[in-house]
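Q: What follows is a set of structures for review.
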Structure I
Amino acid sequence: MATRLPKVGTTIFTVMSALAAERGAVNLGQGFPDFDCDPRLLDHVHQAMKAGLNQYPPMAGVSSLREAIATKIERLYGHRYNPMGEITITAGATQAIITAVLCCVHPGDEVIVLEPCYDSYIPNIELAGGKVVRVALTPRTFRPDLAAIAAALTPRTRAIIVNSPHNPSASVWTRAEMEQLADLLAPTDVLLISDEVYEHMVYDGQPHVSAAAVHGLAERAFVVSSFGKTYHVTGWKVGFVAAPTSLTAEFRKVHQFNVFTVNTPVQHALAAYMADPAPYLDLPAFYQRKRDLFLEGLRRTRLEPLHTAGTYFQCVEYGAISDLPEAEFCEWLTREIGVAAIPLSAFYEGGFEQGIVRLCFAKRDETLVSALERLARI
């Protein structure tokens with residue numbers, strides 16, 4: 001059978017998690033919590049199931065959940081989406097992103113991606129028949145190079161994918177940078193796919209600048225977010241897309257045939273849970289404490305941490321320890337030290353070596369302490 005994705009093999013996340021399990025290593029590679037969600041959220045799911053809310057919901061999602069999302073976005077970012085015609089519940093953010101790509105990218109269209117980038121973006125574009133145009137974020141600081149983005153824009157550019165807070169680098173776009181992007185796109189018809197799954201994980205008192213909050217971006221953007229990341233339930237695979245009516249209409253044409261709809265009792269549970277904004281408003285402080293605990297421990301190691309402005313990832317340079325390529329260093333770290341990490345080069349086409357690996361601190365404190373004790377022995 002001729003493959004649709006000839007460059008795609010087993011992901012580095014699967015490889016490193018399997019190696020971590022084989023070696024009994026502390027897995028700081030894959031980005032998911034090892035602690036439980038709020039029991040109240042589970043209670044809401046149970047109540048919805050017991051109430052008989054177990055059949056198909058509307059294709060676009062349960063209306064109460066869409067209303068709760070619209071209210072949250074308006075409260076945080078000052079932009080009001082119509083919950084009926086501009087918000088769609090998705091089977092996680094990954095499905096949201098591929099659906100956004102498939103609904104707007106035609107064969108031959110160009111789509112700009114900023115490397116390093118989440119591993120689904122490029123296969124999504126290729127499945128749509130689009131041409132990937134790669135623009136590198138500034139090495140080490142991972143700031144967007146607006147001049148390079150401007151140079152990459154052509155009459156064939158259909159969309160650009162932006163991720164802030166950024167996986168894997170943990171950088172966060174500033175309002176000035178988002179406004180510069182709006183200025184760049186203003187004379188064009190280029191669409192924006194804004195991956196904001198870590199929107200509630202921004203630290204040191206800084207705000208998350210959503211595309212929904214920026215004039216010139218909101219009207220051309222698919223804004224993507226994830227309940228899995230926000231509420232520590234990554235396995236539930238529920239997210240959403242907010243977009244103007246015309247974009248949502250095209251998005252739903254694809255959504256209804258690649259997913260149709262999403263888990264009914266979980267949607268009702270999330271709607272009830274969102275009545276209390278504290279869980280997402282308190283999330284920055286929750287994860288900043290873990291970030292700071294992890295950083296304090298890293299000071300007792302030979303790893304050099306880069307700045308983490310958002311997400312639950314910490315990038316570190318390992319040049320004081322080894323000159324191995326990043327993937328080989330991660331294998332050595334897992335086998336010999338007992339801590340699994342992810343090479344940053346895995347997020348670049350063809351690899352780009354900077355001597356940097358990514359660690360995840362969305363873990364119980366005892367998990368982090370155990371990993372730090374092992375790292376301190378190097």
Structure II
Amino acid sequence: MISQKTLFTSKLPNVGTTIFSTMSKLAQENKAVNLSQGFPDFSCSDKLIELVTHYMKSGFNQYAPMQGVLALREQISSMVEELYGTSYHPETEITITAGATQAIYTAISAFVKEDDEVIVFEPAYDCYTPAIEMNGGKAIYAQLNQPDFSIDWNVVKKLINHRTKMMIINSPHNPSGTVLSAKDMAELEKLTNNTDIIILSDEVYEHICFTKDPHQSVARYKNLAERSILVSSFGKTVHTTGWKIGYVCAPAAFMAEFRKVHQFLVFAVNHPMQLALADFLKEKDNYLAVKNFYKQKRDYFIKLIKGSKFSYEQSTGTYFQLLKYNAITNEKDIDFATRLTKEHKLASIPLSVFYHENVDNKLLRFCFAKKDETLEKAAEILCSL
């Protein structure tokens with residue numbers, strides 16, 4: 001083994017391996033049913049695979065354009081305009097990324113400078129704060145209310161000052177499975193009006209929203225769209241998380257800065273898969289039908305666990321369901337999640353890891369993007385506790 005000298009100080013001293021990798025590894029080691037990390041255990045469309053194969057065999061195996069394949073950007077522009085009423089120019093206002101995490105990191109890198117403050121709502125997806133800190137910024141936390149994970153906009157208002165550069169919103173929300181309402185967007189609009197605050201809107205579950213009202217994208221609101229960077233992902237919509245292809249929509253001036261960073265982080269994204277997605281998404285059902293598909297999954301999972309001691313509020317978005325376990329044990333959520341994986345062979349994600357101070361509300365997150373037989377095995381275990 002090579003001897004090691006200490007030649008550096010860590011830029012992220014409090015960051016280790018993500019909880020998603022940790023729990024999936026634990027699930028694998030213990031041969032547990034894995035409802036922890038958010039990926040389907042079923043295949044994507046055969047037609048989509050055929051399209052990728054077609055473009056590979058047709059010779060599209062070299063670099064794609066840095067901004068992304070134009071046909072895919074045009075398709076995204078069309079989808080966003082039809083769904084939300086805002087037109088993003090495919091050449092200057094849309095960029096294809098290597099997944100949403102890269103898009104979020106790139107957006108933060110492009111705009112957040114030393115000592116800038118970024119408002120983050122907790123529980124928060126775990127890639128936000130490290131990206132802020134890597135770029136010299138400071139995360140300012142606003143806790144979502146319990147038990148409904150709503151935003152107290154009066155609290156948010158008090159956090160805003162001259163150093164506030166950005167605010168990160170996430171709807172449908174991972175990990176809570178809740179969604180922002182039109183009223184929330186009106187409050188956000190009012191709060192950021194006449195400021196220089198940039199909104200980074202993580203909307204990767206945009207097509208998995210179960211409420212009567214449609215998904216409230218920043219693209220629906222002219223005043224918000226003008227100051228927002230919208231991030232989404234194909235992985236959640238077409239069941240291909242391993243492809244790591246996402247996209248960003250933003251005003252041209254924002255996008256020009258975004259691309260300055262993007263070109264040196266990634267440069268270009270998988271070429272034949274972009275072309276395949278452009279063709280596949282021309283059929284509207286390939287993205288619009290995902291809502292009902294996952295609603296059926298959610299309803300089936302809830303039906304299966306009705307006899308258990310867990311309590312819950314039904315998820316209104318994403319493919320995650322939170323379960324409260326305080327009627328079963330008083331253990332810390334990390335300890336219970338670990339024991340559940342090792343002793344009962346079912347993996348989940350403890351919610352406290354999504355808080356910078358590890359707030360423990362006795363909640364575990366379960367992914368229901370699984371085959372029915374997988375959900376049945378998981379529910380049998382949950383009902384036995």
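Q: Please compute distance in nm of label points 7 Å out along Cα→Cβ at positions 255 and 327 for structures I, II and give me the label with the greatest value.
A: Sorting by distance in nm of label points 7 Å out along Cα→Cβ at positions 255 and 327 in descending order puts II first.
Q: So FRET efficiency 1/(1 + (r/R0)^6) of positions 239 and 343 (r between Cβ atoms, R0 = 30 Å, to 0.05), computed for just one structure, reads 0.70; which one of I, II is that?
A: Of the options listed, only I reproduces it.
Q: If you don't mind, there's one more thing I want to ask. Out of I, II, which has the highest value for distance in nm of label points 7 Å out along Cα→Cβ at positions 151 and 223? Show your work: numbers first, answer last.
A: Details: I: 3.2; II: 1.4.
Evaluating distance in nm of label points 7 Å out along Cα→Cβ at positions 151 and 223 on every structure, the highest lands on I.
Q: I've got another one for you. semi-axes √(5λ) of the Cα gyration tensor in Å, for residues 111-158 alone computed as 19, 15, 5: which structure among I, II?
A: Going label by label, the one that fits is I.
Q: Continuing with this model, one more query. Work out mean count of other Cβ atoms within 10 Å over residues 263-270 for each of structures I, II, then name the structure with the largest result.
A: Largest calculated value belongs to I.
Q: Suppose distance in nm of label points 7 Å out along Cα→Cβ at positions 87 and 167 works out to 2.2; of I, II, which structure was it derived from? It would help to have the intermediate numbers written out before the result.
A: Numbers: I: 2.2; II: 2.9.
Only one of I, II returns 2.2 for distance in nm of label points 7 Å out along Cα→Cβ at positions 87 and 167, namely I.
Q: To continue, here is another question. Among the shown structures I, II, from which was the value 18.7 of mean projected area of the Cα convex hull in nm² calculated? Intermediate results must be reported in sequence, preceding the final value.
A: Values: I: 18.7; II: 20.6.
The read-out comes from structure I.
Q: Something else about it: If you work out distance in nm of label points 7 Å out along Cα→Cβ at positions 95 and 279 for I, II, which one comes out largest?
A: Ranking I, II on distance in nm of label points 7 Å out along Cα→Cβ at positions 95 and 279, first place is II.
Rule-based calculations on the coordinates, nothing more; no lab input. It should be emphasised that the depicted structure is a prediction, and the values quoted were computed from it without experimental measurement. Cβ atoms are built from the backbone, for glycine too; each structure is taken alone.
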